[in-house]
1. Tell me which of I, II, III gives -7500 when you compute helix-only ellipticity at 222 nm (-39500 (n - 2.57) for each DSSP H run of 4 or more, over all residues; to 500).
2. Can you rank I, II, III by volume of the Cα convex hull per residue in Å³ and just name the one with the largest value?
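Quick note: the coordinates plus some simple rules give every number you see, no bench work behind them. It should be emphasised that the depicted structure is a prediction, and the values quoted were computed from it without experimental measurement.
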Structure I
């Protein structure tokens with residue numbers, strides 16, 4: 001990973017620049033479930049939760065954490081300014097009542113943040129794809145690639161250099177919403193991917209979106225595809241994206 005003087009003071013700058021807001025709360029949701037028990041569970045979940053708890057402590061918002069779909073009731077979700085699906089995967093909910101509560105939350109203006117494998121959640125529910133902005137399809141092998149910032153004014157990218165090198169799983173998506181606004185991209189032609197010609201995945205202007213935001217059905221949604229490795233959640237390059245995206249989804253950063 002690269003380091004620059006700009007990033008060296010990331011923690012202090014983010015803490016002092018962040019808006020002060022009290023009694024705000026988010027829910028970090030991490031469920032990974034398939035009926036046959038064969039769904040992939042990321043090893044990064046604990047690291048991502050610890051990082052987001054630290055962000056909350058430093059920036060004035062409370063963090064609840066759960067992997068239980070029973071938290072999705074209309075009444076319970078009223079206490080949260082944003083839902084963060086951190087490396088969730090496969091079936092996020094157990095029944096349609098929980099899906100209805102999630103949908104009502106979004107329609108009521110709630111914020112949503114998806115991290116890495118969150119686009120692999122609820123693969124059979126089109127509404128969820130629309131909320132997050134796309135549906136996970138595949139990724140080539142873990143490798144280094146160049147990430148480019150396309151919108152340096154967005155809260156999740158303000159602390160980033162114009163380009164940086166990163167090692168990760170470069171996610172391919174389908175069902176990409178035409179309304180997403182990419183803020184991080186990479187050139188798919190630079191990736192080592194023997195299957196690219198037959199399956200290029202979803203592209204925007206010929207580039208692969210790695211992070212984006214949009215508004216959908218009354219809510220505010222941010223998604224970031226990076227973050228496969230547990231160690232990444234101690235890296236300011238990743239943490240600045242997460243906390244900026246959370247604050248934007250909460251409506252406290254513009």
Structure II
């Protein structure tokens with residue numbers, strides 16, 4: 001359920017359709033729209049032969065750098081889209097196409113294909129993606145009266161069988177050392193127990209090192225669990241020296 005036009009700075013999927021001496025024309029995969037890729041936005045540095053960098057039919061992800069809403073003109077950049085942004089966009093698109101397939105299967109199962117345009121239009125008033133809508137169905141949070149019972153039951157059945165919620169995970173290394181004679185083994189065990197009460201798993205990696213892992217349905221939630229663990233550790237600062245470091249940071 002894409003918008004009519006992308007936003008400036010948005011990462012979009014493109015397919016290169018025609019290469020010119022000073023740039024290339026592209027299709028925006030999610031929009032019924034063409035875009036232009038200037039040669040200066042293909043790669044950093046001087047480009048002598050444009051064909052060494054791009055090919056017709058090539059699919060990629062790019063960043064929108066210019067929009068003229070009146071002329072419906074869009075310029076995109078390959079070099080301004082980071083590798084992570086490209087990977088995230090492709091993954092997002094794959095999930096969205098899968099969610100749309102589930103939705104179409106539910107329409108067929110509920111024998112409501114003829115009402116599909118009206119149902120899609122109603123859904124588009126509440127969310128921007130099928131992925132988001134199926135998540136609402138999974139949690140029974142879709143708009144009241146938006147779906148008939150047969151379609152909702154069909155969607156619920158498909159979602160519960162195939163659509164798994166994303167799980168976020170963060171890991172921290174913990175160095176836990178005794179301070180003087182107060183940091184006994186029993187105190188260390190109690191501190192680690194308090195960490196686990198915050199929902200954080202503890203893996204012993206050899207004294208004084210531990211690995212803390214938190215999992216949840218959002219990054220703020222899992223980081224909040226680590227914060228609770230850190231607060232729990234602060235109660236033992238008179239007897240234990242604790243150093244937390246995010247893995248990969």
Structure III
């Protein structure tokens with residue numbers, strides 16, 4: 001597969017956004033490798049733009065308004081990140097993603113790279129952080145200018161018995177929940193928390209019943225979506241710093 005094939009597949013899918021074809025370099029990677037990789041990603045981005053423009057003009061294209069997001073790369077080399085952000089910003093794309101993070105670097109390194117890179121992306125265009133992350137990651141990234149996210153955390157961790165709550169992450173496989181009749185999170189309005197106890201969900205997980213995993217995934221997706229609603233409201237009300245502080249403090253206060 002190359003840039004053209006990637007655009008053709010995404011055009012056939014008719015998604016709202018098509019992501020540019022890029023290389024996500026391994027971590028850690030040598031500086032020379034990283035620079036060559038980023039240069040290749042830039043060349044591919046130009047080809048993606050040309051091909052998607054062509055596809056959007058075809059009569060049988062399903063979504064002729066499909067948008068293209070470029071992907072900023074550069075690992076933890078902040079100067080490469082910044083230069084790449086400048087280059088792709090000049091292409092006036094519909095939006096910009098930050099890729100190649102949460103691949104092994106520390107959270108502090110990730111936050112630093114976001115902080116250094118975002119100011120060089122167009123202020124009026126959406127910024128998307130790829131593959132991130134935990135509720136804490138999202139709160140920190142929003143503060144640094146990120147608009148939206150995608151991640152397997154809520155679904156994958158739910159299937160492994162973990163629930164995200166306003167009091168941090170819970171592992172429902174722990175024995176202490178065996179007779180716990182409380183909901184996962186008393187502040188949550190999801191169907192799981194309204195109808196099922198921690199003890200029952202743990203029983204389902206231990207019995208290898210698929211319903212246990214489904215209930216945790218449902219809860220986690222609800223929790224994440226509700227948190228994003230709270231984030232938008234806090235930003236609109238100019239109280240994001242206060243909201244973030246309270247949320248992070250809640251994650252470390254366990255009621256168990």
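1. On the way: I: -7500; II: -11500; III: -15500.
It traces back to I.
2. Numbers: I: 116; II: 198; III: 153.
With respect to volume of the Cα convex hull per residue in Å³, the highest-scoring structure among I, II, III is II.
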